[in-house]
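Presented below are the structures under discussion, each in the form of structure tokens.
Nothing in this text is a laboratory measurement; each read-out follows from the coordinates by a stated rule. Every value quoted in this text rests on a predicted model; they were computed, and no experiment measured them. Cβ atoms are built from the backbone, for glycine too; each structure is taken alone.
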Structure 1
Amino acid sequence: MAARPVMISARRPATPVIGRYIALVMTVVLALLFFSPIVWLSIASLSTNSGIALNPLGLPNGIHLDNYVRAWVNAHIGTYTANSVAISALSAALIATIGTMAGYALSRLAFRGRRVALGLVLVGIAAPVFTYLVALNQLVTTLNLMNTRTVVVLVNCATFLPVPTLLLMAFFRDLSDELVDSARLDGAREWQVFLYIMTPLSRPAILVALTFAFVWAWNDVLLPVVFLQSTDKFTLPYGIASLHQDQYRQDYVTTFAASVISTLPMLALYGYLQRSFVTGLTAGAVKG
């Protein structure tokens, strides 16, 4: 009799159960560490100053929404929010636009001085803002731009521009050359290739750059402190910090309510752009 062939089943290696539980526990712990301050801040913003003093970790006796009204109207958080939205939106739009063009040029075009330009981009990432802040302050004073929102937008663009430039440069470099070559064979010029082919393909990466730039400008305190003196031009982080220097220094719940208000636009932005944000971060990580 002929020997029957022995079938060997290829079994997938079992995932270590202990490792999965450890990863799950670490994820839960990190989530608690991240969300606990936000949850406590949200609860404390609905309490009273006396309630916070007597029981900082306890639940409030009632829901005091007047804290938010007082923060929005009396503490001028509404004005600060409008300033932050305007400055952050303009900064993000300018950074994303210039960063997209610079990333395309550095990744796809061959021109004299390309290595020097790339070196300047790397220097811009490595150099901290405070190393040239004094010289920048003198330049702004000479140009008569002190105490204007325009200078904050321009300096935001100058300081953060290298980051999206490198991000988009890597993304453009990983895109296929077939569409570009066929468009050039059809007579498309370089600006048409960039505007109608490469820019739509790089939309996820542009959204990531736009989000990063908006968050950078939204959270920045240094530049508004240096360049803005009028209260009606303060940004939201600067305005919240200034609450500790006036009549609200002992009004903790108003400060807490203002802090909660400052987080809402960021949560809305990430919630709206979550899918595109993840796509932009992962796109280009694996070629092909």
Structure 2
Amino acid sequence: MANTRLAVIEGTQDRQETLDPLGVVIHRMPLEWLRQAMRDAEGSEEAREIAALCIERAREIVEPSEEDILKAARNYVANRRLMEETGVHAVTTDCLGLVREGDGSLVQCLAYCLLLDEGTCGACEKDIYPALALMLSSYLLGRPGFMSNPGIHTVTNKYCQYHCQVPTRMDGFDKPPHPYRIRPHHETQQGVTLQIDFRENQPVTLLRFLSSGTLGVDTGVIRRSMRPEHHEDGIGGCQNGFTMTVDGVDDVRRVNILTHPVMVYGTHRQALRAWCEVAGITLQRLLL
């Protein structure tokens, strides 16, 4: 982590700072840089090839058109080029600011799905600490994480998480991906993202940096994969989601609701504890 650089793309700033004790360099860069990269990527052959692959590998294309998918692939190319030009290893962007402009071609969801699957990182909503957790999952655990909004379902006593961007290689970068559907960003019904079914009864780890020197971790088991059309759940609102039981939590009303925890397939508390000891990071429970 000490050798990595994270871009925070928003506003008009261009400055750098180091997060101690992690040693990660934060490069705050103007949103216009990404806008220009997207303009430069229009009509690129690389974007056409990526769009064609996304279409070929999809189990189903529900709403988006081929043109929508091409524009979304352009955003991936733009992010990759910007990362290479600025020497950063991951990005987190004011993507909701772009969404609010009402132009579906600006939605970054598919770009982030693809970045996560390749082992780099695209994180939503200019949120630094969850982005750091995604980076740690890739580098230490060898698999991408699902950064998402938390919630509780008191009727079933389950904790839940949901979001529109998701990696498909949840089992590891060298393992087969989950099958996916191509869908739009749910709240706006614009742009393009991927939708998967999470594996039920899958042990998972939740992690999130609480500060640059503190990592929160919890473990549990996925009980149900959710989609927004599952109205009987009464929860969700994004294209991807799940409910789970949390180890050591008998009443879900007790949990702390923190923005954007990261879910990773597998039980990784021991590996994360060992890394924290080496890196000088404090480890504590995430949800309690």
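If we compute FRET efficiency 1/(1 + (r/R0)^6) of positions 111 and 271 (r between Cβ atoms, R0 = 30 Å, to 0.05) for structures 1, 2, which one ends up with the highest value? Let's see the in-between values first.
Numbers: 1: 0.15; 2: 0.55.
Sorting by FRET efficiency 1/(1 + (r/R0)^6) of positions 111 and 271 (r between Cβ atoms, R0 = 30 Å, to 0.05) in descending order puts 2 first.
Identify the structure, out of 1, 2, from whose coordinates FRET efficiency 1/(1 + (r/R0)^6) of positions 55 and 79 (r between Cβ atoms, R0 = 25 Å, to 0.05) was calculated to give 0.80. Could the numbers behind the result be given before it?
Working: 1: 0.15; 2: 0.80.
Matching structure: 2.
Could you figure out which one of 1, 2 the value 13.1 for mean count of other Cβ atoms within 10 Å over residues 135-142 was computed from? Show your work: numbers first, answer last.
On the way: 1: 13.1; 2: 20.9.
The read-out was computed on structure 1.
Given -0.60 as the derived value for log10 I(q)/I(0) by the Debye sum over Cα atoms at q = 0.11 Å⁻¹, which of the supplied structures 1, 2 does it correspond to?
Working: 1: -0.86; 2: -0.60.
Label of the originating structure: 2.
Rg and Dmax of the Cα atoms in Å, for residues 87-158 alone was computed and gave 14.0, 48; which structure, 1, 2, did it come from?
On the way: 1: 14.3, 41; 2: 14.0, 48.
Derived from the structure labelled 2.
Given a value of -8000 for helix-only ellipticity at 222 nm (-39500 (n - 2.57) for each DSSP H run of 4 or more, over all residues; to 500), calculated from one of 1, 2, which structure does it belong to? All intermediate terms of the calculation are to be shown ahead of the outcome.
Working: 1: -21000; 2: -8000.
The read-out comes from structure 2.
Once mean count of other Cβ atoms within 10 Å over residues 215-222 is calculated for all of 1, 2, which comes out largest? Don't skip to the end; give the middle numbers.
On the way: 1: 18.1; 2: 20.9.
Across 1, 2, mean count of other Cβ atoms within 10 Å over residues 215-222 peaks for 2.
Relative contact order in percent (Cα under 8 Å, 6 or more apart) was computed and gave 17; which structure, 1, 2, did it come from?
Working: 1: 29; 2: 17.
It was calculated from structure 2.
Tell me which structure, out of 1, 2, gives 0.20 once FRET efficiency 1/(1 + (r/R0)^6) of positions 143 and 199 (r between Cβ atoms, R0 = 25 Å, to 0.05) is calculated. If you can, show how the numbers build up before the last one.
Numbers: 1: 0.20; 2: 1.00.
That value comes from structure 1.
Between 1, 2, which one scores greatest on Rg/Rh (Cα atoms, Kirkwood Rh), for residues 127-262 alone? Kindly include the intermediate steps, with their values, before the conclusion.
Working: 1: 1.15; 2: 0.94.
Sorting by Rg/Rh (Cα atoms, Kirkwood Rh), for residues 127-262 alone in descending order puts 1 first.
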